[in-house]
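Readers should treat all values here as calculations from the given coordinates under stated rules, not as data from a laboratory. It should be emphasised that the depicted structure is a prediction, and the values quoted were computed from it without experimental measurement. Cβ atoms are built from the backbone, for glycine too; each structure is taken alone.
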Structure I
Amino acid sequence: MSLGVPVAQSTVNPGSLGIENTNIETAPGVDLSVQQKILVGSILDLLAGRPSLKKLQLWADDATFADPLTNAQGRKQYEAQWYSLETAFSEIERLHQSVTSAGNPITMDVKTRYKIKGIGKDQIIDSVVQIYTDDMGEGIVRVENRWNNELPHGAFSKIWRNLNSMVIPAFVHVPKNDAEDSKPRN
């Protein structure tokens, strides 16, 4: 498994990756390392619909992103899922966030308001987000966004989530380089 960045992750600072969420709330007694703060901040940015190739360099090429709508495996699938948020929602507002565990996985409670494009409907999602890291704790190998602390089970859910993970990359443009990524979207 390789990360998208060939340099040692411990030398990276949030500013060089364009991470906006640097004020990470933690539950009492939970202390995050500098690298864990970078990983959590990057995930909070992604959940807010602010993806970038630099932030996604923290992910292993074969990493997985799972939520009730998808089970995206590999860079092509998970990058498209993150870039699709800005297509699906006109507003994304984080209402609450608190890291509850600094282990592996890093676990946090997140409450987010999404406004669905086209119909203007607000949807509030309470999630437990789990960030699994590599053995060194430097890169992301799996993220689970468990709405109401659950991922769906069953044959229909599995088919839907796998289909979604394959279809979204066909319709969502993922920038190929930093210059393309820096152009305004939506």
Structure II
Amino acid sequence: MQLDPENLLDSLEEHMMKTEDALKNSFAAIRTGKASPALVEGITVEYYGTQTRLRDIAGITAPEPRLLVIQPWDASAVSAIEKAILASNVGITPMSDGRTLKLPIPELSQDRRAALVKQAKSEVEDAKVALRNIRREGNDAAKKAQKDGLLTEDEHKKMLEDIQKLTDRYIAGLDKEFSAKEKELMTV
């Protein structure tokens, strides 16, 4: 971490933003009962001996609210894609016609919705822990800067306050993301 006060806050904010973005991407992959390419695009497929993301080897569309269609650019990859989808934990069984895969999205049961909310809550808690770790690193860097004479006592206190405000802002953002996802999941 940079010890320059401005660079330190910018660096911390950048790390916190990455944590928030990772949570948003994770939330996008949680199935809500509506067809969304984000449900499967991150699945890795064994393709010619290498692990490749599904979105890199196939077109994924949602022509209907409860249907995903996967069209591999190489028809020989259909069975590998089908196997990868079954092995992933998305809870969708693909139907193959040899050239494309259709994934009908079933209605979520109340138990499944509750389990998905629990999963989302767990991911939010993990993201909050990551934010607190970033805050701790920032506080340690500020403390070291003060110890090394780069910050006065007042500057150090102000820096700690700024770091806490930044952390609080991002934690509030995570809570807002969770509330939106919970509402989306529980809406039938």
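Tabulated results
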{"item": "At a computed -9000 (helix-only ellipticity at 222 nm (-39500 (n - 2.57) for each DSSP H run of 4 or more, over all residues; to 500)), which of I, II", "result": "I"}
{"item": "Which entry (I, II) yields the derived value 3.6 for distance in nm of label points 7 Å out along Cα→Cβ at positions 21 and 157", "result": "II"}
{"item": "If log10 I(q)/I(0) by the Debye sum over Cα atoms at q = 0.11, 0.14, 0.19 Å⁻¹ is computed and equals -0.64, -0.83, -1.14, the structure in I, II", "result": "II"}
{"item": "Structure (I, II) behind the derived value 50 of percent of Cα pairs over 18 Å apart, for residues 45-140 alone", "result": "I"}
{"item": "Computed 13.1, 34 for Rg and Dmax of the Cα atoms in Å, for residues 61-116 alone - originating structure among I, II", "result": "I"}
{"item": "Structures I, II, by distance in nm of label points 7 Å out along Cα→Cβ at positions 53 and 149: label with the highest value", "result": "II"}
{"item": "For 1.00 (FRET efficiency 1/(1 + (r/R0)^6) of positions 101 and 133 (r between Cβ atoms, R0 = 30 Å, to 0.05), calculated) the corresponding structure among I, II", "result": "I"}
